[in-house]
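A.B. asks: Take a look at these structures.
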Structure I
Amino acid sequence: MRALIVGNSDGIGLALTHRLLAEGWQVTGLSRRAAPVGEPVVVDVTSAGFPEALAGVGAVDLCVYAAGVGELLGGDDFAAQTRALEVNLLGAARTVEAVVPGMLAAGRGHVIGLSSLADAMISADAPGYAASKAGLTSYLLGLDAALRPRGVAVTAVRFGFVDTKMAKSPVTPFKISPERAVDVLMRCVRTRPAVVSYPRRMAAVTGTLGPLLRTAARLRRSR
């Protein structure tokens, strides 16, 4: 079995690469920095060379989009928010564009995208991150509805805080390890659900807070 992991030089992507290799998968990884395992290809998902790098990978049974960035909004500098949209959402769409046609031709395949429970939030601290994850979840769920009848499953995995460099908040309730996140992903590989939200307690909290925060934002605008 052959897997492609986009964003596997560290964090969840690297931990997943180790797990898949241990279970006998052949793994190719695309990242800005070379991963220490698998078959690494160094490329930025926002670069002009990214589609060509994807095309060079060839047919895969599993594609996991684990690339992600998220910076806090700093003053009047919005560049980092734009990059979050480019990496987290458009990079995933470009990956799908390159990889999924081969899966459809084969009549089988599985795409997993690492989204976030932040997709239910409106964030004044990191608006680009929250918006990119909201878009990613919506895109993946729409793709699954369109592609699953044709043999290709698409899974949106909505994680809360994971102990990686992405967990920048000073408060990180229900934080899990990358290895625990990989346990969740491996279950997804086996069962191919449309969406997984984990941890469930954190999902319940964000599901409650999301509408409240949207209401608060509307009230602030009306003043």
Structure II
Amino acid sequence: MYKHILFDLDGTLTDPKLGITNSIIFSLNKLNIDAPDNDELTHFIGPPLSESYESSYHLTGDRNHLAIDYYREYFADKGLYENKVYEGIEDLLKNLQEQGRQLFVATSKPVTFAETIIDHFNLGQYFDAIAGSELDGTRVHKDEVIKHVLDSYHLNAGDCLMIGDRKHDLIGARKNHMDAVGVLYGYGSLVELENEKPVKVVESVQELSDYLKTH
């Protein structure tokens, strides 16, 4: 069985759709860019913000940094609370902890925001550490976040499992020679996840729980 389990945050532990998309809309409006509705912005959930602003709205350089600043202005005040824990997640975390597993959050979100969200939902009791990016733009890629966890806690990658809903989670795990499970209840598609060859793709929190009972 895996001794150490790393969880992505957005789309894996919590459903952040409203808060993230509202923050995007706020930032685009501040930049005088026409914003679509929330449902058309879910592709922003998962990847680093700078990449999504560039690929979706061709924002580079100072405009990219300004978009992120506006995003954070809304997110820090309102967006991070426009969020909800997926049903069954807390029971899953409690069960894994009782089995003696060591649990970590590994997110591309700035760690200060991740810590606030985890504390807001009273999930901090289940995690040994919360790892994320820094506000200055360092450690934004998932492979860097995962490596930070491995190095900081002297973990053997072969004893670890990464769980996430987007390809970035699975790619990050593979770059660190770690197994990964993809979850379909988040924001990645089956094709996106299967293309990265995870050890398992699950459709629900319950299916994830069942898988981890024997792995």
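A.B. asks: Computing distance in nm of label points 7 Å out along Cα→Cβ at positions 1 and 185 gives 2.0 for which of I, II?
C.D. replies: Structure II accounts for this read-out.
A.B. asks: Turning to a different aspect of this structure: For which of I, II does FRET efficiency 1/(1 + (r/R0)^6) of positions 41 and 73 (r between Cβ atoms, R0 = 30 Å, to 0.05), calculated from the coordinates, equal 0.95?
C.D. replies: Checking each candidate, the match is II.
A.B. asks: If we compute relative contact order in percent (Cα under 8 Å, 6 or more apart) for structures I, II, which one ends up with the highest value?
C.D. replies: Working: I: 18; II: 25.
Once relative contact order in percent (Cα under 8 Å, 6 or more apart) is worked out for each structure, II has the highest.
A.B. asks: Which structure, out of I, II, was Cα extents along the principal axes in Å calculated from, if the result is 55, 34, 31?
C.D. replies: Attributed to the structure labelled I.
A.B. asks: I, II: which one has distance in nm of label points 7 Å out along Cα→Cβ at positions 9 and 97, as calculated, at 2.3? Don't jump to the answer; show the numbers that get you there.
C.D. replies: On the way: I: 2.3; II: 1.8.
The structure behind it is I.
A.B. asks: Name the one structure among I, II that FRET efficiency 1/(1 + (r/R0)^6) of positions 33 and 145 (r between Cβ atoms, R0 = 25 Å, to 0.05) of 0.10 was derived from.
C.D. replies: I
A.B. asks: With mean count of other Cβ atoms within 10 Å over residues 89-96 as the yardstick, tell me which of I, II scores highest. Intermediate values should be presented prior to the final figure.
C.D. replies: On the way: I: 21.2; II: 17.1.
Top value of mean count of other Cβ atoms within 10 Å over residues 89-96, among I, II, belongs to structure I.
Any read-out appearing in this document is the output of simple, stated calculations on the displayed coordinates, not a laboratory observation. As the structure is a prediction and not an experimental result, all values here were calculated from the model. Cβ atoms are built from the backbone, for glycine too; each structure is taken alone.
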